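Alright, structures below, take your time with them.
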Structure 1
Amino acid sequence: MTFEQVETLCAIAEKAARNYVLSKVPSRKVSVLNIAVDTEGLKPVTVNVEVEIILSPLMKNYDVKQLAEEATKQAFKAVEAYLRELTCKSTT
């Protein structure tokens with residue numbers, strides 16, 4: 001994997017997590033949304049995703065933990081799709 005591919009992978013994961021959260025909660029109700037994506041190694045690459053969400057006090061009954069877990073899953077799905085695409089391109 002090249003440095004550019006790692007950068008793209010991180011951006012794709014971050015965008016997927018952010019889009020998921022903002023599809024479930026209006027942005028004005030999100031006080032904090034931090035998404036950290038880091039990688040280790042190149043072959044194989046290990047990807048870590050952390051999603052921190054703090055919602056407005058008006059959203060006190062919302063399951064923030066579940067929202068963060070689902071956003072993380074969406075990030076990993078996007079990472080898998082990107083890596084599959086890279087694998088297919090490198091074998092042709």
Structure 2
Amino acid sequence: MSSNAVAQPTTGAQDEEAAQRIRGMRERIDEIDSAIIALWQERARLSQQVGATRVASGGTRLVLSREREILEKFRTELGADGTQLALLILRAGRGAL
């Protein structure tokens with residue numbers, strides 16, 4: 001390898017064709033991860049704005065029925081891990097209880 005070459009992260013594959021496919025899939029995974037992070041941050045901001053608007057109008061800080069809807073949707077679509085993910089998402093938007 002020349003001094004100008006950039007080391008490729010290891011793929012664990014035994015042949016170059018498989019390594020190339022893995023690199024392509026990892027590139028797409030990285031794009032998806034970036035989108036998830038951006039959406040997470042946007043959702044948290046919106047959720048915080050909803051809470052602030054509700055409190056400013058004399059409402060409650062939380063609407064537990066809404067949180068239950070979200071938890072159920074994630075559980076239905078993703079199973080037990082979906083419930084855990086929804087709890088993290090909710091906490092990001094409202095803070096810890």
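Can you tell which of 1, 2 yields -26000 when helix-only ellipticity at 222 nm (-39500 (n - 2.57) for each DSSP H run of 4 or more, over all residues; to 500) is derived from it? Label of the source structure: 2. Among candidates 1, 2, the computation of relative contact order in percent (Cα under 8 Å, 6 or more apart) that gave 23 used structure 2. Between structures 1, 2, the calculation of distance in nm of label points 7 Å out along Cα→Cβ at positions 17 and 49 yields its largest number for 2. Taking Kirkwood radius over Cα pairs in Å as the criterion, the highest value among 1, 2 goes to 2. Here the criterion is FRET efficiency 1/(1 + (r/R0)^6) of positions 25 and 57 (r between Cβ atoms, R0 = 35 Å, to 0.05), and among 1, 2 the highest value is seen for 1. Given a value of 9.6 for mean count of other Cβ atoms within 10 Å over residues 9-16, calculated from one of 1, 2, which structure does it belong to? The structure behind it is 2.
The numbers here are math on the coordinates, done by the rules we state, and not lab data. Worth saying up front: this structure is predicted, and the values here are computed from it rather than measured. Cβ atoms are built from the backbone, for glycine too; each structure is taken alone.
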